[in-house]
1. Name the one structure among P, Q that relative contact order in percent (Cα under 8 Å, 6 or more apart) of 46 was derived from.
2. When you work out FRET efficiency 1/(1 + (r/R0)^6) of positions 64 and 168 (r between Cβ atoms, R0 = 30 Å, to 0.05) for each of the structures P, Q, which one comes out largest?
3. Please compute mean count of other Cβ atoms within 10 Å over residues 48-55 for structures P, Q and give me the label with the greatest value.
4. Tell me which structure, out of P, Q, gives -13500 once helix-only ellipticity at 222 nm (-39500 (n - 2.57) for each DSSP H run of 4 or more, over all residues; to 500) is calculated.
5. Out of P, Q, which has the highest value for mean projected area of the Cα convex hull in nm²?
6. If you work out percent of Cα pairs over 12 Å apart, for residues 16-55 alone for P, Q, which one comes out largest?
Structure P
Amino acid sequence: MAPGITFLFSGVVFGLSGGLTPGPLLTLVISETLKHDVKEGIKVAIAPLLTDLPIVLITIVVLSRLENILPLLGVVSLLGSAFLTYLAYESISFKGVDIDLEQERPQSMRKGVIVNFLNPSPYMFWFTIGAPLVLKALNIGVFSAFLFVFGFYVFLVGSKVVVAVVVGKSRFFLKSRNYIYTVRFLGIILLVFAGLFLKDSLELFGVI
């Protein structure tokens with residue numbers, strides 16, 4: 001598999017996982033869709049496009065400018081492996097989504113932006129997983145890094161948009177076997193990536 005395609009595949013997997021796994025932003029997407037319409041759910045779904053750029057740039061710049069970076073990257077890869085293992089466990093044990101609309105206040109795109117910006121997950125992802133992969137891709141070429149970021153955000157936002165559209169037609173989708181099995185399958189792939197990150201960490205530490 002060509003390096004560029006490998007990074008594109010990685011971006012697609014992480015984007016799908018982030019887009020379909022329950023969290024604060026997906027909850028807003030679903031609740032806005034059920035309370036109002038699909039259009040409002042889509043407004044919330046695009047929040048990462050408005051909030052993530054500073055996070056991405058800061059983490060890449062910080063990691064790229066540190067001296068004696070190999071030991072730090074070893075620690076970051078180890079943290080990334082642990083984070084991916086946690087995400088994989090959450091996905092594999094996924095049983096569906098329950099939304100209590102009475103406990104959800106009306107939300108807007110502004111609320112979605114605030115929630116995503118204050119959500120620790122994007123920071124954790126880009127510091128421990130995203131930025132190290134982008135730096136690795138840049139060693140091959142700018143296009144490889146672009147493919148990773150492009151694949152990630154197209155499928156992160158796109159999957160949430162699809163959820164909004166499907167939920168707008170049938171709220172039973174959130175408990176359907178197709179949705180549950182898709183999230184669980186993504187969890188298995190995340191577990192594979194966790195193993196690869198652990199291997200990278202051990203190599204950076206000089207263990208293997």
Structure Q
Amino acid sequence: MSVDIELIKQLPMFANASEALLSDISAQAVIKTIPKGLQVAYEGMTSEWFFIVLSGDIRVYKMNESGKEVTLFNISDEQSCILTIFSILGQQHYPAFATTQTDVQALMVPSAPFKKWVDSHSTLRDHIFQSLSGRLTDILNTFDEVIFQRMDKRIANFILKKCENEGDKLNMTHEQLSHELGTNRVVVSRILEAFSAEESIDLTRGCITLKNKISLQEK
């Protein structure tokens with residue numbers, strides 16, 4: 001069954017696509033629902049599908065031999081994975097890992113026709129270069145944080161990014177937070193407990209509640 005062209009038109013990557021291209025995408029694409037917690041990509045795999053997230057969130061991360069992880073970026077509504085794109089275009093293995101953080105609905109296209117469309121349509125190439133710029137900034141910011149920022153500052157910034165207002169909650173365990181930031185769970189727990197003691201946050205099982213935004217901003 002083909003995918004509705006009107007849905008495809010709403011996606012930024014295909015906003016300026018010709019009617020012929022939209023028709024081709026509609027005929028080749030499928031919509032798939034992927035459950036939370038599923039590993040959808042691993043380092044060294046062949047990328048057989050291009051996808052755009054319609055709803056939900058995917059975490060892309062690197063992991064070393066000891067199992068230590070650090071998040072490179074997240075893919076959410078109407079976004080695609082730039083690493084998947086370059087894996088397809090360069091016919092290279094995927095260089096990271098990716099796991100669904102929520103249930104995800106994605107528009108998926110086989111890699112072979114996608115590569116042909118990129119070769120033939122400048123609108124797709126333009127969007128890819130724009131996406132590359134944003135993702136490169138995300139990755140460079142991650143490297144800057146890992147190399148130059150203290151861990152308490154990184155944890156504070158992560159909480160503030162996820163919780164805009166006092167009273168907002170971040171549903172994440174200390175273990176999950178340590179994976180996001182590429183550090184040890186014991187280190188995360190110690191810093192969070194210090195934040196709690198000074199009443200910047202409240203800690204309950206699997207949940208962090210922002211109490212004092214200014215206090216965390218001053219870390």
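1. Numbers: P: 46; Q: 20.
Comparing all candidates, it corresponds to P.
2. That would be structure Q.
3. On the way: P: 16.0; Q: 19.1.
Largest value of mean count of other Cβ atoms within 10 Å over residues 48-55: Q.
4. Values: P: -26000; Q: -13500.
Source structure: Q.
5. Details: P: 11.6; Q: 13.0.
The structure with the largest value is Q.
6. On the way: P: 58; Q: 71.
Going through P, Q one by one, percent of Cα pairs over 12 Å apart, for residues 16-55 alone peaks for structure Q.
Each reported figure results from applying straightforward, stated rules to the coordinates on display, with no laboratory input. Worth saying up front: this structure is predicted, and the values here are computed from it rather than measured. Cβ atoms are built from the backbone, for glycine too; each structure is taken alone.
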